[in-house]
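Scrolling down, you'll hit the structures one after another.
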Structure 1
Amino acid sequence: MNLELLKSVFSSVKSSQLYGRYITNSHIEKCLEKLPKSRIFTLGYSVEERPIYSLKFGNGPIKILLWSQMHGNESTSTKALFDCFNLFESKNSIAKHILEQCTLIFIPILNPDGAEKYTRLNANEVDLNRDAQDLSQPESKVLRGIYNDFKPDYCFNLHGQRTIYSVGETNNVATLSFLSPAQDQERTLTGNRKAAMAIIAKVNDLLQIEIPNGIGRYDDSFNLNCVGDTFQNFGVPTLLYEAGHYANDYDREEVRHLMFISIMKGIDVIVKGVNEVNYEDYFDIPENGRCFYDIIIRNARHNHADTDLVDVGIQYEEVLIDGKLNFIPKVEDISKLNSKFGHKEIDAKGFVLKTTENSELIIGNEIVFAMLNNERISLNP
């Protein structure tokens, strides 16, 4: 399964009904209407009684469980999954090859209440990815129930990450990140961990062609309350996927495309046979740093009397207003940010930087427009 083949097929299977970052049950239900009813199941219900859907494809011997939007505001993978579903419904040879070898169960939105409110947590304000031991929430019980019933050979835990992440301590943004979670405190390199690493290494090889130096790796600190660590502890190779940022892609449509490629490649590696010998290549992927702001305004002065130049780091806060996602610029740091990078950078050239109300910038304040040398500058994406 080569890159050009996946890129060419994507345009024909992309689900046009899903766009942007705010993806809820009501959005995916319109897509589900177009799929055979025999594929769609309701596994249970959320705290607020929203259905948790699953879809089943294929009847092969290799069993793979994939879930997305465990955190309600991490929707990029959900869009990519529906693109995968359209591919599986097609007559494409890629789909035929996979579905003959695999039985795939997908949960596109595990946390529909969090998705509705565009929050990380569920309606009880619990992080489902810290509830793997207590199983205190209905959504956690749904996931564990299908895991126990299905008995997967592999698990894909699909997430989204903030725009702050870099590939190592560099100015390369981590557009996608991966992790083979630890399964014990010692972070032992067991056979199932090595299998997950080997799959990720092959996915990385493919992605490096498209986004060289754009892939990061999370550190594998152990926390058995996390779902990935728990499933890995059960002896099942578990892969964490994180959809990140791409230049000027705050709707994450380009990253959706890359996530589609990554999911399909990961499944393809499994179908062709996982060679654990290749696990060491996983460690060639740099660990994630936190080197980015959404905007950095460099070389600014606070007032006309100030001779010291500072940099201003601005981060977008994602806020849902009347069903629409808004990116609100907020001042995060005012200092010399020599080791940080901005997805957008503005050189103040020593001029005084003010708000449109002619007040000084304060950390934590919103700043949609800035005044620089009597010029009004928009800080929206």
Structure 2
Amino acid sequence: MRTLRVAVIVAVAATASMLARGEQKTRNVIFVMTDGARWQDAFRGADKALMNKQSGVEDVEALKREFWRDSAPARREALMPFLWTVIAKQGQVYGNRDRGSDAYVTNGMNFSYPGYSEILCGFPDNRIDSNDKNENPNASVLEWLQSRPGYKGRIAAFGAWDLFPYILNVSRSGLMVNAGYDPLRMSPMTPQLELLNRIKIETGIWDGEALDAPAFYTALEYLKAKRPRVLYMSLGDTDEWAHSGRYDLYLKSLHRVDEYVRQLWETVQQMPEYRGSTSLILGVDHGRGTAPKGWRSHGKKVPDSKYVWMAFLGPDTPALGERSNIKAVTQSQVAATVAALLGEDYADAVPKAGKPIADVVRQ
């Protein structure tokens, strides 16, 4: 009799869990990051203090025609039209410090590997204190999801930076990760993918980091062919051009990221597997310093580079728009938010991870 009661309790709990998931519409998540893009540019638009020759701008007047407008709302919409005409109206955007919406990293390092690890695993780790190719001792939310029913082989990660196989510890996690200059091989191969593999290598500028364009279109090709439930993508041109002191190319890269996100969103809205059941997350791994000199840098010695921004769009995210005068959110909350959108409780499974951002997930 006791065995029967236990069985009934387990069955009821399982049914309740299934019903809870059934209330949510999200079945897929697309998570895009762009390395080191400043919150100041995302919310204020192009920075007048940096639109000059001293900030590496080759044609100041041409850059102003493209991105300068008289008001901050107009400037930011010119720079990131999809963020401000779609996501900010239908979803939520966090991190505008001018409006009392702080978003920040908690790892104290304010650079890439610690930032990616924090956002993907849900907590900082002092052992991760460099950008060296060391395998992450922590499991990411992607690895955790892959162990859940319905996700095995349905998660894919793409990165312009060749550290992602280490950040996501492919040797342990078994995740599908394509990063850096590595060609993507899948079955069946397509002529488009063969060409992208060549372009990725032949347009190499930086050691270990491919340009955003071939990295993005490789991920898009995979999405169309394999229909993953979770697609993660990290792009790097924004960080590279900022470190190079080219504010013009940094702005153009950020504008292009916005265009890529638009393409992704419009593509999945045309696919039955994704339409109406996909949530989109856009974020960064760290911020940067302020104009006119600090914008090129980030790290422990640049305290302002701890501030980041993030945006959410999808069927389970209420349209609260650009957030203002709210409690701060942290990078460590994103991993659990990804899982919560899918009806999974990562925060319960990994207690040291940040809790989901409550307003993002319809209660």
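Derivation of every value follows stated rules applied to the coordinates shown; laboratory data play no part. Predicted model, so just to flag it, every value in this text is computed and none were measured. Cβ atoms are built from the backbone, for glycine too; each structure is taken alone.
Here is how the numbers come out for the structure above:
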quantity	calculated
When relative contact order in percent (Cα under 8 Å, 6 or more apart) is computed for each of 1, 2, the largest belongs to	2
Value 14.9, calculated as mean count of other Cβ atoms within 10 Å over residues 149-156, assigned to which of 1, 2	2
Label whose coordinates, when distance in nm of label points 7 Å out along Cα→Cβ at positions 37 and 341 is calculated, return 1.5 (choices 1, 2)	2
Of the structures 1, 2, the one that -11000 was derived from, the read-out being helix-only ellipticity at 222 nm (-39500 (n - 2.57) for each DSSP H run of 4 or more, over all residues; to 500)	2
With mean count of other Cβ atoms within 10 Å over residues 125-132 derived as 14.0, matching label from 1, 2	2
